[in-house]
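In what follows, structures are represented as structure tokens.
All of the numbers you see were taken from the coordinates with simple rules; none came from a lab. A quick note: this is a predicted structure, and the numbers were derived from the prediction, not measured. Cβ atoms are built from the backbone, for glycine too; each structure is taken alone.
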Structure P
Amino acid sequence: MEKVEWKVEGMDCTNCALTITRYLQKEGQKEVKVNFIGGDVSFETDGNTSKEELSKGIAGLGYKVISETTAAPVQHSAFSNRHFFSNHLQRFLFCLPFTLVLMLHMLPWHIHFLMNPWIQLLICLPVFAVGMGYFGVSAVKSLRRGIPNMNVLVAMGALAAFVYSLTGTIGQLGPDYIFYETTATIITLVFLGEWVEHKSVETTQKELNKLARQQKVMANMIAFDDQHKELIFPVENTQLHVGDLILIKQGEQVPMDCKILWGDVHVNESLLTGESKPVHKTKKENLIGGSLVTAGTVKAQVTATGKDTVLSNILNLVKQAQGEKPPVQQLADKISAVFVPVVIGISVLSFLLNYFVFHVPATASLMRSIAVLVISCPCAMGLATPAAIAVGLGRAAKKGILFRNARSLELFKNIRTVVFDKTGTLTMGNFRVTNIHSPVLSEQEFKQVVFSLEKYSNHPIAKAIIAEWKIPDTISWIKVEEIKGLGIRAEDARGNSWILGSHKIAATHTTDDSHTAYLLQNEKLIGWFDMEDEIRPEAKEVISYLHTKNIQTILLSGDSLDRVQKIATVLGIDKVYAEKTPEEKLLIIEQLNKEAPAAMVGDGINDAPALAKATIGISMSDATQLAMQTAQVVLMNKGIQHLPLALGLGKHTFSTIKGNLFWAFIYNIVAIPIAAVGLLQPGLAALAMGFSDVVLAINSIRLNYRKVV
């Protein structure tokens, strides 16, 4: 199966997304995700239907595939049209003069020639043509596919007023039958409302757009002439390939993920991690594309381009999360899918009841029926969730918090327990050896054995040993294996068996469990060593915050009870589980989940099973390890300082969604009866419909500035 990611223009609402989704599913495509706000469409194809055919099929629905890339900034291409106008503002400005002229005949003093219905028809025709060219064409295409969209209501309302007026004009039935200004007003004001709505919705994508814009910059590429002299020439970063050499100077943006070969710099990675404090990077360290060099100059080698870069992965994660639909949206989607036919039925019923039951004149009954059509807004229900999620995910990404799915945002509201791993999560993970003891081996021999074993492990302790000791002469093992949660076992050329690990492996040889790791040779204890790790400076504050929210805190570790309890006491953690294997951690998380929804915070390496089992898995991540993470939420700033923000954004995003949905339902429940009883003219109804979505967008945008912690 091939993963396809497209940018599609022309989507305005949930119905548009639903139309494309059903079409692709009908064509046999799997894992279809459509986000109408960003115009992103992704699916898995088995190749039975070519991408060209699928693209043509989408074009037949009234939309257009404009790119097959995830690197482009989010475009709100619903503005676009393949004909005379490129956006709704241009259509509005074109229609406005004609509409204003038509409105003049309603003034207390009459302009005589404007009272002529044929002249009104001529003035209305350009507006009607533009309106039907957009709303009418879109309506017909949606009806043809069996999923009527909002444009059906607008087109029917404008068309009904126009045909009624045209009938009155041809039949010379008098001014009571002439409502060309109603047709023009509906079309013009809906165009205005649509433009304002799209601008508002575009703002919900502000933070994601900022990230996307960093993907296309200039780079200083290094090449060599036939005399092996170094040449430097500018190229667009999209032309770089893995292995290319580049020069990055102070004040420049890192063009692609790369590794430093020469020099050192201070880099601002706030775009990716939310931390504005510059990070010092030197030879052999990685630079992340999109970060900013604040001091220094380096020569570097490109390590990843295009979709493989950290920034692209971040954008993909956010877009995928936007495409997900949390459970709260499912009811709204079901209602949106049948909304248009129901409203058409209500409109017809409104006319019949007004005319035949309440004996309202035909003209007034028709105006009420049209008002019902144009005030109804299915888009509001479809926009309620995506708009809030777009803002929530965008603000989170700006602070280096990545949600892999929108469902996590909703789940945060129920979290009552947060479980922490110790090493690298509550502590810095920067171990240093403080003591070595071995009655059998010399210190150098002990170090050689330990180093030779630890180089096969990914544990933070092993990494610290490798970085600190750097022993060149290592032992070649015949067999070596890592025992998850215990340590590492190996066999040398002489047949000796070696095990290095926690106190569990030495429990039968000593009761002293206060040391970091123990070394056994042929099942005999021959030494141990101690290491110290610094507690993260933000840990105590984060734990205190969780307690203020009545969230229970638990420390779950494979380390000894003495060490774990010491850290728990310092930080004020409620409960401790020590000396647990990955399998035991998994069972504990499973049990905690049964009692109350639990979040697990870990380093994403040794805690992968527990992170996956928790209600929400929250992984600590170096940005370069992003692709390795299995958790639903990733904290990319190498610390837990933004854990309260992640929890707060999750809860407040969900409350914003609920507020949006409440407004969307109440608006339609109240507005439709008001229009049906004649308390609202079609022109005002059109304006109210256009601006109903703006209320949702503005409420969602408040998430960018709202205090959530």
Structure Q
Amino acid sequence: MERPSTTFRQGRVNHLLLLAIAAALLLVFGVLAAFNSQRTLTRSARSAAIDGRLAFTLRTLDPGMARGLRFEPVASTPRYSTGAFFAGDLYLAGPSGLTVFAGEGKLKRTLRTGVELPVAPITAVASGRLRGTHGPQLLLATDGAGLLLLEPNGDAAPTLHQLLPARAEAAGLTALLPLSTGDLLLGTRQHGLLLYNGQTLAPLSFSLPGIDQAKLQVTALAAVDAASYLLGTRNQGVFYVHAGTAERTDAASGLPDDQVEALAVRGHRAYVGTPVGTAELDLEAPGLHPTRVLAKGLFGHVLAVSQDQLAVGTLDQGVRQIPLAGPAHLLPASISAGPSSTVSNDRVDAFLAAPDALYALIDGALVRRTGTGWTPVLAPSATSQTLTDNNISALAFAPDGTLYVGFFDRGLDLLLPNPGAPVRHLEDDHLFCINQLALDPERHIIAAATANGLVLFDQQGTPRQTLTRRDGLISDHVTDIAFTSSGTALATPAGLTFLTPRGPESLYGFQGLINNHVYALAAKQNQLLAGTLGGLSVLNAETVTRSLTVANSGLKHNWITALLPISNGYLVGTYGAGIETLDSQGQFTPVELPTGTPRELVINPNAIFATATHTYAGTLGHGLLVYNAATARWSAVTSGLPSLNVTAFAARDGQLYMGTEDGLVRIAEADLP
């Protein structure tokens, strides 16, 4: 009687064991299913990386040991365009570098572009814990220097790493999206979407026919959940990548514009900011089509969404708030300063989210949303001795030592030689876009070539006369100025105008000018060189005697951007072929530039300048070129610069003043190579 009972018990145990195994398998399958969507993105990225991995270097920077040449900022202030709260501190970043504030707003540390940081503007900031790291890091996207990874170190200098792709087009980053898997999505300006998994960097592909993903110009990224995201582009609308598939919507399917400026997600609703309105998407609806367009005609530069309201940051109309329940209508946000409030018409560069509040960077100031308004938190650091703008286009010293600083789109500032004197700012319909500043050697006054005429100043720095087409110029847009033995020559996009005792006289293609669009001038004795979009014209007595182009001479590029007289001829700067010398016989010789200088080098307009000991050339994106007369050699300078886009020069008392895309700096000429 014992054996049947034992058999029954064994059979029951076996049955229970089978049920347990089945339950365990179901649990495993359930867990796998739960994590399957999260792993889909990583698997597809690793699959893409097998054949398409990008080479990169990962090195540790030492922000506590600034190296290289010491360029001193002049009347400049940091300009913030992005930022984040991280580890209890506030990090604000932009072209000037990175500034760290303690929670109460106390300045803790400043890391400057070109000194403690690589020479590249910071374009985006995010925080996350990447695969293989010990803790969360602050992630900084740069336009040209790849990715910076920052680890706080208390009151000491933070630890900084740089991930730099070998391909230059992959180093220009525009957007970041850390994933819960520990991977990181990186949007690039012209090389599509990349994924960094802690060990490899590879293009991230998704299945969508007809799209060259390697050339996507990514502008924004936003997570929908752990396995899906939105990708905004410069000219191809927005992509929704989820469950191994991708959908796209653009202007043809209802998006206000193909140019996506910003993305925001809340639940299954997504918002796409464009220059002409903001679209709302229902991500659960079949197909990816806007359900409605909010704020038509409003430039949606940055977005932030809460449960009941969408905040739209614009380029010139401040913040507009849109209620999401019921019919959408615009509510202008105000910036409160004490008891009074005014509607902001300033530029909004970023929204910064905190656990209990929303912050914004509005025209350089950090503000916090309080109800329907915004209250300043950190006031702009500008003082009476701060330049109006950082984007410099022209420089010139007046005889009394006043430095004229021209901006691309903000008029000009006068830095007076008196210590502590406030900066004078001049801006109107004519003094707006400054192309060139030049000292008249006869009258000892400054002349400003602008996009809206020629403005002449008196010796006290007051604009006294403005010349336009109504006064005989061939065009209102003046690009360069040259003083000759017979008067003043003006370069314009329509030809040349000479201001002589007889009055204004003009010359253009019909009289033999090689091209009407004149960018640069150089006068030497009785000769005038006109550099144009189509080559060089040589003039004597206001008559074209010869024209030189790629077709009939040794000139390497027809687009001439800068000219400088030298002892044996001229230096000729081009848009795409660097610098050449032109001798008195009309022969061109390429300048031997330092090793590593690109052959397609762009010299910025009017950015060749000489002193008694050095010659300087400002480039587009490759820093400063310096020629030392004592050694007869050129050197390239990038370290210490606030920007690799060098645009203007002036010199006085042994000091070189240099304008860049991000501020004014100076250095003693004796310290240069």
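Here are some notes:
- Entry that produces 14 once relative contact order in percent (Cα under 8 Å, 6 or more apart) is calculated, selected from P, Q: P
- Largest in FRET efficiency 1/(1 + (r/R0)^6) of positions 219 and 307 (r between Cβ atoms, R0 = 30 Å, to 0.05) among the labelled structures P, Q is structure P.
- Structure responsible for -3000, with helix-only ellipticity at 222 nm (-39500 (n - 2.57) for each DSSP H run of 4 or more, over all residues; to 500) calculated and labels P, Q on offer: Q
- Mean count of other Cβ atoms within 10 Å over residues 131-138 derived as 20.6 - corresponding label from P, Q: P
- For 1.7 (distance in nm of label points 7 Å out along Cα→Cβ at positions 211 and 235, calculated) the corresponding structure among P, Q: Q
- Answer label among P, Q for the case where volume of the Cα convex hull per residue in Å³, calculated from the coordinates, equals 208: P
- Comparing mean count of other Cβ atoms within 10 Å over residues 499-506 across structures P, Q, the highest figure is found for P.
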